[in-house]
Structure I
Amino acid sequence: MTVGRLQVAVAAPLKPEDAEYLQRAEPRIDLAYEPDLLPLMRRAADYSGDPDWSRTAAQQARYAAMLDTADALYGIPDVDSAALARTVRANPRLRWVHTMAAGGGGQVKAARLTADELERVTFTTSAGVHAGPLAEFAVFGVLAGAKNLGRLRSQQRAHEWGGRWTMGQVSEQTVLVLGLGGIGRVVAEKLHALGATVIGTSRRDVTLPGVDRVISPDRIGGVAGTVDAVINTLPGTDSTEHAIGREFLNRLAPGATVVNVGRGTVIDESALLEALESGVVGFAALDVFEAEPLATASPLWDRDDVLISPHTAALNDGEERLIAELFASNASKLLDGVPLANTVNTIEFY
């Protein structure tokens, strides 16, 4: 890295106005930005781009040369862990890679880098950028469960007026939020504003706005029977896999709502289906799944008591600029010798 400068290669789709912003926000960045080498986006935040788009051999050579001479990458090349591994090994000067995803740790893990490579290159994620939209979806899921959205959809489809019934009031509910990171904190604040009692999980002793009580993750079974809804915001790691499983679900009070805006692997979908069948879970709002896309044969599709979102709840039109702002801030930190925000834990990869 040139003293006082940072050579950044743009490896992911980036709007020209956001490229200009990066250089205004941190003038010490030397930006290698060649839009013709980047995939065509089909929609906002479509970093993988149009699958029918491809580079010519000459373009691929230019793209690789750009990546292999940079100090930092804006995005994982082609959102491809194998391409990331190739670049890390081909570029000994590479020191930092920023992932577009909030859960970019999984992409880094899939690259199967060596301990020395993980020590040399710092990886950061876009965690926090998606907190507002995901928190709104989480609150939407809790409201949908409280207001019996499944029953309403079923009766409407059948043109059935039916009898009247008492709906749940979020202001009278207790909600368990798994994980008090960037997403969980915003979820707690929004639920608190609606009058809900919020229990949050954290491995640290923290006091946060909107959180009435904090417990350690290993104690969730003890409170399961006292909550009306559970919201998962946890990342996908070995330690969180199936944290919401059969044992936990069976302890819930009948009719509880389950919402997932974290990672799909945190919920055991087979156990969730059993809990829905038995009525222990009254409603589930799911933006993520164990395997994506969700198989067309999955029984989840056909249930009125399940709301399926195709991993789209995080997206919003302002995401790309927010990521650019986060990157510029981290670039300044790197140049000033300050620890970066959102660094990937290269043991658990979150």
Structure II
Amino acid sequence: MALQTLWFVLWGLLWAVYFMLDGFDFGAGMLRPFLSRNETDRKIALSAIGPIWNGNEVWLITAGGATFAAFPITYASMFSFLYLPMLLILFSLILRGVSIELRERHDSARWRSTWDTLLMVTSFTAPLVLGLGFGNIFQGLRFDSSGYHGAFWQLFNPYGLLTAVLFVCLFLHHGALWLAFRTQGDIEVRSAKTAGALWWVVLVVAAAFLVLTRFSTRLYDNYASHPYLFAVPALAVIALVSVKLAGSRRLMAFVASCATILLVMATGLVGLFPNLIPSSLDAAANLTIYNSSSGHYTLRLMAIVALVFVPIVVVYQFLIYRFFRSKVARDGGSPEAEGY
């Protein structure tokens, strides 16, 4: 396997893992005001994500670092072509973290309500813009050898918007399953019912996404050339169906949802390969893993670095989740996480 291909696989895996982990944080943040009936419920929902949200974002830093190290031209082009969406994502992530950390710093209903609203809004805008960005990348951005010719408003096309809706729906469903798994009492019951209703929404939106992908992108070209690749979207469908079949087995349903998000991302990235940012104006201008990668020495050195540090991140993540594996107490506290 060529180093460029290896790094494409690693790059895609890092992004998929980030969406899998931070996805339920986003979903829980969006759903929290609607599933909570009182302050205790709000504390329970916050405690379900409070100790681990910042650990999940380690994968975003890792994915961004991998893009910069392995495909610097793509990295630079993304921040040039999609500068405003990138800023919106950055501000959303910053304000989201601030809202989680500062909510409990003052015993005032107005203070807490302000941060609760900000958490909900930023938990929505971040996945919405991420989905919008990836949808437009799948479709192809408006650039050629002379530069970028698109405008921010042009990102709001039918396929980009549908991909954004897919991201939001996947994360809402994922977050509801996480809350059903991690909480107790009435909020657990409401989360489980919400997850059941959202499953049908995800099914419809995902089906529409697969259909529109056929007419709006060239992602299916790889699948047509190598029919065995259809196993990837087929597995994504099986994973989504497994969520429904898991029923009241909370952990199994959540794990199946994790697999669904990983496989949905894999479906898009398999179709994208070997492109990283295709052009909708001139195929010769496509940024691929070959014309936008670092040199052989850098790729080889960074592969060694990744071989050492990615397992460390995995072990760290495993220990964090193991430590916070018990359900949140009904009073909103947690035996392992005082203060959340």
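Bear in mind that the values in this text are calculations on the coordinates, not laboratory data. All figures in this text were calculated on a predicted structure; none of them were measured in a lab. Cβ atoms are built from the backbone, for glycine too; each structure is taken alone.
Ranked by Kirkwood radius over Cα pairs in Å, structures I, II are topped by I, which has the highest value.
Using the calculated result -25500 for helix-only ellipticity at 222 nm (-39500 (n - 2.57) for each DSSP H run of 4 or more, over all residues; to 500), pick out the matching structure from I, II. Comparing all candidates, it corresponds to II. Can you tell which of I, II yields 4.1 when distance in nm of label points 7 Å out along Cα→Cβ at positions 77 and 285 is derived from it? Attributed to the structure labelled I. Of the structures labelled I, II, which one yields 4.8 when distance in nm of label points 7 Å out along Cα→Cβ at positions 37 and 309 is computed from its coordinates? Computing distance in nm of label points 7 Å out along Cα→Cβ at positions 37 and 309 on every structure in I, II gives 4.8 only for II.
Given 0.90 as the derived value for FRET efficiency 1/(1 + (r/R0)^6) of positions 101 and 269 (r between Cβ atoms, R0 = 30 Å, to 0.05), which of the supplied structures I, II does it correspond to? This value belongs to structure I. Of structures I, II, which gives 18.8 when mean count of other Cβ atoms within 10 Å over residues 5-12 is computed from the coordinates? Working through the options, I get structure II. Assuming 17 is relative contact order in percent (Cα under 8 Å, 6 or more apart) as calculated from a single structure, say which of I, II it is. Source structure for this number: I. Quick one: mean projected area of the Cα convex hull in nm², for residues 61-116 alone came out at 3.6 when computed from one of I, II, so which one is it? Here the read-out was taken from I.
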